[in-house]
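These are the structures, in C-alpha cells.
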Structure 1
Amino acid sequence: MKKTKLLSSLGLVSTAALALVACGKNNTANTNEAKKASKFPQEMPVKDVKQGGTVKYAIEADSPFTGIFSNELETTAIDSNVMAPGNESLFDTDDNYRINDKGPASLKIDLKTKTVTINVKKGVKWSDGKQVTAKDIEYPYEIIANKATKSQRYSSKFEFIKGFKEYHEGKSKSISGIEMPDGENGRTVILHYTELKPGMYNSGNGYIWECAAPYHYLKDIPFSKLESSDKIRKNPMFFGPYQVQKVIRGQSVTWVPNKYYWRGKPKLDKIVAQVVSTNSTSQAIKSHKFDIADVINTQWKEIKDTKDVKFIAKVPLSYSYLGFKVGKWDAKTSKNVMNPKSKMNNKALRQAIGYAMNIEAVNKRYTSGLTFQIPTVIPEQFGDYFNKDVKGFSYNLKKANEILDKAGYKKEGKWRVQPNGKPLKIQLLAAQGDSSREPIIQNYIQQWHKIGLNVSLVGGRLAEANSFFDKIQNDDPAIDMYMAGWSLASEPSPANLYAEGSPLNYERFVTPENTKFLKEIDSEKSFDRKYRVQKFHEWQKYMFDQAYVIPTNNSYAITAVNSKLTGYSLKPSKGNSVWYDLGYAK
C-alpha cells in the first residue's frame with residue numbers, strides 16, 4: 001500500500017456518485033453497519049512471519065490500468081495501487097504524517113538559510129543493485145518541470161525552488177536551486193527555496209517531491225518519449241521491497257523480491273496485482289480469489305459474513321465531488337485561464353445544482369451507511385483545519401428553485417433558460433463503475449430535471465475510465481460538469497488542487513480571492529498554526545459560497561484480508577514499509 005507517493009500524487013479517481021432513490025427501511029441496520037466499520041482495526045494482528053508464499057492483490061477497475069509506472073507521470077490512483085509493492089517513498093512518517101528519519105532518506109529544514117536537505121541512507125538500492133544517488137533525487141524535478149513530459153504533477157508550488165520556473169520555461173538547462181554538494185553520485189541534495197512553507201514537515205506537502213527516479217536507467221530516453229517508453233510501461237525500476245517480474249498490459253503485474261532491498265529480505269516469494277471488475281469484486285472476495293481486496297461499500301452486505309477473512313478499515317484522506325468546468329489550461333503559460341462567460345460560471349446555478357442533490361438519503365440506501373456526506377473539501381481528519389461551521393449543501397429543492405428564480409433562470413416550458421434568454425443545456429461527465437452506478441447517476445439527473453435544469457450525460461452514457469481521465473485533463477469542450485474524487489495528500493494545503501498554476505485544478509477556476517487565500521495558507525506567516533487554521537476556515541467558507549466544487553462523499557475504506565496474513569496495515573506510520581512487513585503468519 002503506497003503511502004506518501006499515493007497521497008502526494010493526488011491521483012484523480014472516478015467515484016460512484018450516488019443518486020436519488022427513495023430511502024429504504026433499513027436505516028437502523030445501516031447505522032449499525034457504520035458503527036461496526038468504525039470499530040474495525042486498522043491493521044492485521046501482529047504475529048511471527050514465515051518466509052515464502054504468494055499474495056494476490058485486487059486492483060478494482062472497470063477498465064485496463066494505463067500502466068504509467070512513474071510517480072512523476074502517472075495520474076490515477078489505480079496506477080499508484082498497481083505499483084505499490086515496489087514503489088517506496090523517500091520518507092517514513094508517524095501516524096500524523098510528520099516526516100521522520102526512519103525511512104530511506106532523512107529531511108532537514110533550515111528556516112534561516114531557506115533550504116531543505118535530503119540525505120539518502122547508504123544501502124538504499126535500486127533493484128539492479130545501484131545505490132540511490134543525489135541525481136536520482138534531482139531527476140524527478142526535471143521530469144516534472146520539463147514541458148516535453150507534459151507531467152500533470154507540475155505545480156506552481158515547485159516554483160519556490162530557485163531556478164525551477166526558469167528551467168520549466170526553457171531559459172536554463174538545469175534547476176539552479178537544486179544543489180548536490182557531493183556530486184551526482186553522492187547521497188545529499190540541498191533544495192534552495194525563495195520561501196519555506198509550514199507544511200514542509202509533513203509528507204504530501206507538494207513543495208518537496210518525495211520520490212526518486214533511476215536516472216542511470218532512464219537518462220537516455222528523451223523527455224518527450226519517457227511516458228511511452230518500455231522502461232516506464234514494461235520494465236519499471238524501483239528501490240522498494242519488490243521488483244517487477246512480469247507485466248500483462250492493463251491486467252496484472254507480478255512482483256518478486258528485490259534482493260538489494262535496504263530494510264532486509266522481503267517475506268513473500270511473489271505478489272500478483274491483478275485487475276478485477278467492480279461488479280465481480282464481491283464474488284472474488286467470497287471465493288477467496290484474492291488475499292487483499294478493498295471492499296466496495298455497495299456490496300458490503302454480500303461479503304460481510306465471509307469466513308477466513310479479516311476486515312480492517314479507516315476513513316481515508318479523500319473525497320468525492322462535483323466539479324464545474326469554467327475555463328481551460330494554458331500550456332504556454334502553465335496556468336489555468338477562467339472564461340468569465342462560461343455557462344457554468346454563475347454562482348447561483350452551481351449552488352442550485354448542489355441543493356438539488358439528496359446525497360445523505362442515497363448514501364444510506366446504497367452503501368449500508370458506510371458512505372457519508374461531507375460539507376467541505378478539507379476532511380474532518382485534518383483536525384482543527386476542518387471548519388465544522390460549514391454545513392455543506394443539504395437537500396432542498398425549494399431553495400434550489402428559489403435561487404434559480406432570483407438569478408433569472410426562468411422556465412420556458414419544461415426547462416429553464418439562461419439569464420440572457422438562451423437555452424440552457426448542461427452536459428455531465430461521469431465514469432463507469434459497479435452495477436449501481438448507472439441508476440445512481442440517472443437519479444441525480446432526474447433531481448436536476450425537477451428544478452428545470454436540462455442535464456444529460458456527455459455522449460449519452462457513462463464514460464470508460466481512461467477516456468474519462470483524458471477528457472477531464474484535456475478540457476473536452478463537451479463537459480460542463482463532472483463527478484470525480486481525490487485521494488489527498490497528507491498535508492492539507494489545497495494549492496495542489498486549486499491554485500492558478502496547478503494542472504490538477506480541473507475546474508480551471510481562478511479568482512483573486514482564491515489566490516489570496518491559498519497564498520496565505522502556505523505563507524511563512526502560517527508557521528503560526530492559529531493563523532493558518534483561521535485562513536483554512538475562511539477559505540472553506542469561500543469555497544462553499546462560490547461552489548466551483550461541491551464536495552459530496554467520503555467513505556469508510558474497508559479492506560478484506562486473508563486471515564492467515566500478518567503485517568498488513570492502514571496506519572500512516574506503516575504505509576512505507578507495509579509490503580516489506582507483509583507475510584503469512586507461522
Structure 2
Amino acid sequence: MTTLQHLHSSELAAWLETHQAEAFDLWQKERLVTPLHVTFDTPLALENGDVLPSFEIRLELYGQINPQRDNVILVCHALTGDAHLAGKHHVDDKKSGWWDDLVGEGKAFNSQTHAILCTHVLGGCNGSTGPESTNPQTQDAYHTSFPPITIADMVNAQHAVMQALEISQWHAVVGGSMGGFQALEWGIRYPNAMKKLVIIASGACYSTQGIAFNAVGRHAIMHDPQWKQGLYQTHGTEPRQGLATARMLAHITYVSEDSLDQKFGRSLIEGQSTLPTQSSEAGTSFQPEFQVESYLDYQGQQFVNRFDANSYLYLSKALDAFDVVASWGKGDLKTAMARIKADCFFVAYDTDGLFPPKETHRLVDALIALNQSPSAVTLSTPWGHDAFLIDTTELNAIVPAFLYEATRELSKKHNTPLLNRDDLAPLLSLVEAHDSVLDLGCGKGDLLEILKAQGTHPRLLGVEQKEASVKDALNKGLPVLQGDMLHTLKQLPDASFDVAVLHLALQSLQDPYRVLQEMKRVATRSVIGFPNFGFLPIRLQLLLRGRMPNSSALPYMWYDTPNIHLFTLKDFTTLSEELGFQQARRVYRFGETWQARPRRAWGVNWRASYAIYELV
C-alpha cells in the first residue's frame with residue numbers, strides 16, 4: 001500500500017533523493033506507485049492575463065531520476081486522464097493506471113533505465129488545481145470563477161514541476177490526443193527542454209467537428225437543472241445526467257463505426273424488442289433496446305463517478321482553443337513548427353475520426369519542408385481514436401527504438417543485411433562516406449541500417465508506403481516516414497540531400513516521370529536501381545512462348561504484378577536525358593554478379609537483368 005504524499009515544491013527534489021530508491025523497489029516488486037501532491041506558492045501567470053496566486057499539481061513517478069537528471073520522460077495525459085499512468089496505489093485496486101501496459105522494463109516507457117513522470121493537468125479534478133479547488137484569496141471554491149485555462153497553461157504548470165525537480169532537459173515528452181497537444185506545445189514553447197517528442201493521435205488544433213461535439217457536451221451539462229450555474233457543490237447537487245450525456249457523446253467520437261459494429265451490431269438487450277409495444281407507463285417505449293445504447297449509458301454512468309462537471313467544461317474549452325498556427329505561426333504552420341528542435345516521432349491511426357491521419361501529416365509535412373527528418377507511421381486498427389489507449393502492443397513495438405536510440409545489433413563488420421541482399425553492395429558503392437541520404441521506397445530499412453551503422457552520414461531519411469515495412473524500419477531506430485513518395489518529395493526544399501536513392505520501385509510508381517523530376521530538384525545526385533525488361537531471357541520468353549515472362553527477375557504473374565511500367569535500359573536512358581540528368585556511374589547485374597561498367601558498355605540492354613544508375 002502507498003500513501004499520498006503532500007509536499008511543497010521546494011521539498012520535491014530532496015524528497016525524491018531520499019525516497020525514490022524505496023519507491024522504485026516497491027514499484028519493481030509490487031507495481032505500486034506513490035502519488036505526490038505538490039503545492040507551488042509562486043504565482044502562475046495564465047495565457048489570458050489572469051494569475052493563479054498558488055497552485056497544486058498531482059504527479060506520479062515510475063523509475064529513478066539519475067544523478068545527471070537527464071533520463072526523465074514526461075507523459076502527458078488526454079482529456080479525461082490523470083496522473084495515474086501505471087501500476088496501482090493499493091494491491092487490492094481493481095484497475096491499474098491508464099497506460100499500464102506501456103510502463104516497465106522492455107516496454108515503451110522503460111522504468112528500469114528511465115524515470116517516467118506523469119502529472120495531472122491544471123484545471124483537472126484529480127489533485128491538480130481546478131474549478132472545485134479552494135481559492136486561497138477567498139477560501140471558497142472557485143467553481144466557475146476559475147479563470148479560463150489553455151494547453152499552454154497546463155504546460156507552464158508542468159514546467160514549474162520541471163524546475164522543482166531541478167531538471168534542465170527532459171529525455172522526451174510524450175502524449176496522445178490532448179496529451180499530444182501538450183507535447184506539441186512543449187516542443188514549440190520550450191524548444192530546448194527535451195531531446196525527443198512523441199505525438200500520438202493528435203494534431204495542430206482541434207477540428208471543427210470536434211469543437212461541435214464539445215459544444216453539445218457542454219450544452220448538456222449546463223442545461224442540466226442540477227448544474228446550478230456551476231455552483232452545484234454549494235447546493236449539494238451534481239449535474240450527473242448532463243455530464244453522462246456529454247461523455248456518451250464524446251465516446252462516440254473516440255471509437256470507429258467498424259468497432260461499434262463489430263462489438264454490438266444491431267444486437268438487442270436481452271429480453272428487448274424493437275417492435276412497438278403497448279404500455280401503461282409513460283415513456284417506457286423510449287427505454288434502451290439495443291446493446292450499443294446500454295454500452296453508452298454504462299460509459300456515461302461510470303464517468304460521472306470519477307470526473308467533475310466543471311472540470312470537463314474547462315478542459316474541453318482548452319481543447320477547442322488550442323491552435324499552434326494562431327498562437328505561434330502567425331497563420332503559417334511551418335513558422336510554428338520551425339521552433340521545434342527535438343527529434344520527432346508521430347503516430348496516427350487509420351480509423352481515427354477525431355484526429356484522422358491527415359492531421360498528423362500536416363505536422364510531418366511542415367517539418368519536412370523545414371528540412372527536418374521526423375519519423376511517422378499510420379497504424380491500422382479497428383478501434384478508432386481510442387486505439388492509442390487500446391493497441392498498446394503496437395506502441396510497445398515501435399516506440400522504444402526511437403526513445404532509446406536502440407538499434408538492432410549488426411554484425412561486428414556492420415554488414416548483416418549484405419549477407420541477405422546482394423544488391424546492397426553496388427548501391428553502397430555509389431554513396432559517399434559523408435553523404436546525406438534520402439531512401440525512397442526504403443522497405444524495411446536495410447540500406448539505411450548499414451548507413452547508420454557507418455556513423456558518417458549527417459542525415460538519413462527513409463520513405464515507405466507499406467505499414468509493415470515501416471514498423472520493421474522503426475524497430476531498427478531508423479528515421480522513416482510512412483507516406484506517398486511523390487507527396488513527400490514535394491514538401492522537401494531544393495537540394496535537401498546529397499543523394500536520393502530509388503531502388504526497385506520506379507517500375508511500380510504511378511507517376512515515375514514526376515518522381516524523377518522531384519528527385520532532381522531535391523538531391524544533388526540520384527541513384528536509381530531497376531529491373532531491365534529488355535533482358536534477353538525476358539525477350540525470348542515473350543518471343544518464343546507468346547506469354548508475359550515469369551522469372552527470378554520478374555517473379556510475378558501478369559495479373560498480380562506490382563510492376564505497372566515495363567521499360568528497358570535504353571528507355572530509362574532516354575527519359576533521364578529528357579529530364580536533364582547527366583549519367584555518371586553505372587552498375588549492372590550479369591548473371592549472379594554485379595559489375596561497374598562505363599556508360600557505353602557493349603550489349604547491356606539485353607545482357608543485364610538489373611541496373612543501378614547514378615544521375616547528376
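Nothing in this text is a laboratory measurement; each read-out follows from the coordinates by a stated rule. Because the structure is a prediction, the values reported are computed rather than measured. Cβ atoms are built from the backbone, for glycine too; each structure is taken alone.
See the values below:
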quantity	calculated
With mean count of other Cβ atoms within 10 Å over residues 140-147 derived as 16.2, matching label from 1, 2	2
Test item: helix-only ellipticity at 222 nm (-39500 (n - 2.57) for each DSSP H run of 4 or more, over all residues; to 500) calculated as -6500, pick one of 1, 2	1
Which of 1, 2 leads on relative contact order in percent (Cα under 8 Å, 6 or more apart), largest value	1
FRET efficiency 1/(1 + (r/R0)^6) of positions 60 and 396 (r between Cβ atoms, R0 = 35 Å, to 0.05) - highest-scoring structure of 1, 2	2
Structure with the greatest value (metric Rg/Rh (Cα atoms, Kirkwood Rh), set 1, 2)	2
